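Undergrad: In what follows, structures are represented as structure tokens.
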Structure 1
Amino acid sequence: MPHVPIRIGVVGAGGICRSAHFPGFAKIDDCNLVAVANRTRESGVRVAKEFGIPHVEDDWRRLVTRPDINVVLVGTWPYLHRDVTLAALAAGKHVLCESRMAWDARHAHEMLAAAKAARRKGLVTMLAPPPTGFKGDYVMKELIAAGQIGTPYQLYARQMGAGYLDPAAPLHWRMTKKFQGLNAMTLGMIAEPVERWFGETTRVYASTRIFTKTRTDPATGKPGKVERPEVISILAEMKNGMQATYMFSQVALGAGHVCANGVEAYGSAGMIRYDMSTDRIYAASKGEKDLREVPIPPEKARTWQVEAEFAAAIRSGAPVSPSFEEGVKYMDFTEAVERSALSGEAVALPLRFDSNPSRKAKRKPATKKPAKKKKR
């Protein structure tokens, strides 16, 4: 396979781009950042100077069509992920998109449909993985495959913090539906490794709460509506028969005194606990009274190689993970939680969407039933 130079255009140079993606791409041979488009030209110029990016675009639409790039890195807030991805694929560019794949599940399904069509033209699409549960990924898979829990019974997943506890704290963009979409806290970022380890979710029932209804919008100085939940409780059923309970909170004072961030799985043969705050794994088998720590050897620790894996997929056809298919699963889960919380009813998964939402369903013309003859 011929060598492929990698020339990157960046749309939205957020914190993860500056701390991880840019240094990661800098380690790859014949790989360069060519252009950046940020929310403002001023911020784009600052990023370009800091990282030696030669071109700054005022409009991301011009960036994705530049002939001197063949990759688009989508680092914007979730509300633009679909639009940038579809435009980039239409322009013949490979796409690496941040996690929290899209604004909602429909957007994610549209991105997947476009990615499938683009693959036939040799284009690669990949999502950045969530950092949660990353280091112990391979060990978790090995333990489960070896039968550590046996027949799966129950699963508990928690992400508890106090980031929204202060009612005087300003409105953050992640609290708004316009920019964050239906994503809430780390919901999708926990669902992604849970499904990777234990399989698909088939049904969810959820309840959410917002305690501080308004906060000061720093952009206007006026009260702004808080639209994303501060607490989420979920009861879910999984394809393997497991019953899963999820707890998310950003108003949990003192959560750090317990295993606030992690996953516990219980079954007929034993249990596994992954403390995601410390990246430590514990297990117990039937007959053991105490938990034992399961080490994560250096050779089995999953390390951040996202940029290298993406480049290898472009140059040699290596598989990618997370794929857009995996992203759609956690976006379905995220939206099912939203729908259930609004309706008060359980929601089945996977969600179904028309791959071409502009196409109107054809309806059969109404036919009148023949009138009944009156009895004489």
Structure 2
Amino acid sequence: MNFDLNEEQLAVQKMVRDFVANEITPNAKEWDIKEEFPMDLWKKMGDLGIIGTSIPEEYEGSGMDFISHAIVAEELGYGCSSMRGTYSVNISLVAKTILKWGTEEQIKKYVPRIATGEIFGCYGLTEPDSGSDAASMKSTAEQDGDYYILNGNKMWITHSDVSEVSLIFAKTDKDAGARGITCFLVEKGTPGFTPQPIHEKIGLKAQNTGEINMDNVRVHKDTILGPVGRGFAVAMSALDNARFTVAAGCVGTAQAALDIAKEYARERVQFGKPIATKQLVQQLIANAALEIEMGRLLVYRAGFLKNKDVRNTRETCMAKYFCGEMVNRVTYDMMQVLGGYSFSGEYPLERMYRDSRINTLYEGTSQIQQLIIGNAELEMPAF
């Protein structure tokens, strides 16, 4: 068992770390305040190969492995969770899902442009009344010759308002439960397909989030991604990839919070000495360092299995569950180290704290991750 990163992975880490330090970290506060995503910077990332690290070279990616994929997510999470979230959705949820389930024509049409940052994609699974229970969705797709007519609503969709292509899940058989769901690739501007943004979120303010209304949206059967009726399998395979990069991003954000607190603790003097010398402060720092290291190892374990192309749902859910909870604990405790200063915008901890909350909610709540892990251990589903 080798815990060392190879030369290629170290090179990726250095490239992204330097880019984040120079281009992202200094600007993340402004993006958050303005609720504005840096479109020009995203394209620059595409030109540098940062976005398409894990996409095959034949589709304009860099052809790197899943550990490199996690490294990019971790480093982006270190600088800005909104940027990491955008990376996760475009690559993990959309591009990799099209790669796995798409026809060659579909892959060539969308994946290279996503990998290079030319276009955005979004993942339309969640609905106003359908979150953890995805199979209860109400969106429908009724066949009309060579076409399907889509109706319904999607909610909390990242990039809904800016995406050129959306993975939309709808029921082609209303009575078949999860086996009646089909995935469609719906392009921006299709008549009846209306996205609109959602504002006033607690965190991820620089990341576009919205809802989608579908009113008699007519799409050709060639837009179906994967077999008819296999949409639930398509959706779950996408979440296996997305949960991985969410977990890696949590490690990055937690590491950033720890680094800020360590620097502050060395400089802040109380009772005549730096607070770094105080036992209870060291306890907070030690616990954070331990949890971050545990999270990183869980991410790399899942990445190791993904590189071997073996089933990894259990391990990925473990990483997502632990890291999603961990980043909330760590950012909370590091705010305790900074005291009152953490409550203002003078330090980025308050933004990291707000951004971290979503990680126990999206791509499957912490409770859903526990049920998936429990099923894997007991072979008795709780759903």
Structure 3
Amino acid sequence: MLNTTNLIKRGTGTFMIENGSLSYEENADGYIIRDEEVLKGENSSSGLTQIVTEGTRVSKGEAVFRYYASNEDEITKQIESLDKQIDEALMEDENRVSSPDIANLELQIKRELENISGENNLQAIREYQKRINNYTVKKGEIAGSLSPEGSTVRNLVESRMALSNQLTNDSEIIYSPKPGIISYKVDGLEDQIKLNGEDFNYINSELLDGLKLNVCSSIPESKEAGKIVNNYNCYIACPMNTQNSEVAEIGDKVLLRLPDSSEINGEIVQINEEKDGKRIIIFKIKEKVESLLEYRKISLDIIWWKYSGWKVSNSALTQKDDLTYIVRNRAGVKEEILVKVLRQNDTYSIVTNYSDDELLNLGFSQDQIVEFPKIKLYDEIVVNK
């Protein structure tokens, strides 16, 4: 598909030179290949609760999720009851303690409440609620530590901490084996379409078709496992059989337009030839890796080239002695001008003026160059009928 902008018509057979762009792009299906490691504990059947939310970057050794304890529901209800009692006790305590940390947490809670009031996205609301709860717990712990021995607030906080520790001790906690992004989008295909350095020889159409994936279908959230994903780069494998893909080479740089319409840089790192003439082209990307976490297969546009500059219709170009000219019309006076074609498709070209050094190399004299006419933005150009 060719992207073009309309040229402004100025009278019969003329147009104005304007800034524009040309690109050549093709749509393709892309299979996401990530550096990802599945994390799963012995108690996976009991279900997990997230310590770190989806898409959060974690460090090596950080606790990311845990499996439910056998009496989790009962303990959780007791903790919720204590949270309410702590909050009420803090409000009723005329001599309640204060500190910069508590004031900051109260400000954070206020901000989250303001954010949640205008939010309609369920996932976002849950995230706000989780942060509010975390801030409230921290506030109570600080207040408890600053309260005198035997005070109501301190006793309630200590009881809550004991229950929280009991949950932790009775749970199987999973820690991150390396830095990366935590994701709970686990589909069981992590070992079938995996990253092994930059060796993608195993990728072929038979493997990809056998995955039976739907385009842009979201990976479901697992209740049993999570995974750590490298967020610095990932790869997209595209089976293709087009003219541009046939001449593509390893090391070529392209633009890739993702499902969210963003355009990112991509580089071809491997090409696998197939018997039917199809090629599996594998692109490396270093941007928007997080936005692809929920997908295994996407539809994307490969922008093989894109040029911006002065855009003219090919019908305005004439060839003479292997050079390209256009005719400028100024108040009825027509003048032939030499132009340099930077990029061209079937309909339009991006052109510019030659530099003086380039004109010298083309054989023009210094005297000719001094008098050489040059095109300018908004010049009126004659179209050859």
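No lab work stands behind these numbers, since they all come straight from the coordinates. Model, not experiment: these values are computed from the prediction. Cβ atoms are built from the backbone, for glycine too; each structure is taken alone.
Undergrad: To test your reading of the models, identify which of 1, 2, 3 gives 0.15 for FRET efficiency 1/(1 + (r/R0)^6) of positions 38 and 286 (r between Cβ atoms, R0 = 41 Å, to 0.05) when calculated.
TA: 1
Undergrad: Let me ask something else. When FRET efficiency 1/(1 + (r/R0)^6) of positions 78 and 270 (r between Cβ atoms, R0 = 35 Å, to 0.05) is computed for each of 1, 2, 3, which one produces 0.40?
TA: Values: 1: 0.40; 2: 0.80; 3: 0.05.
Matching structure: 1.
Undergrad: Name the one structure among 1, 2, 3 that distance in nm of label points 7 Å out along Cα→Cβ at positions 142 and 166 of 4.3 was derived from.
TA: 1
Undergrad: Can you spot which of 1, 2, 3 the value -0.77, -0.84, -1.00 was calculated from, given it is log10 I(q)/I(0) by the Debye sum over Cα atoms at q = 0.09, 0.10, 0.12 Å⁻¹?
TA: This figure was derived from 3.
Undergrad: Where does the value 13.8, 47 come from, among 1, 2, 3, when Rg and Dmax of the Cα atoms in Å, for residues 278-325 alone is the thing being computed?
TA: For Rg and Dmax of the Cα atoms in Å, for residues 278-325 alone, the value 13.8, 47 is produced by structure 2.
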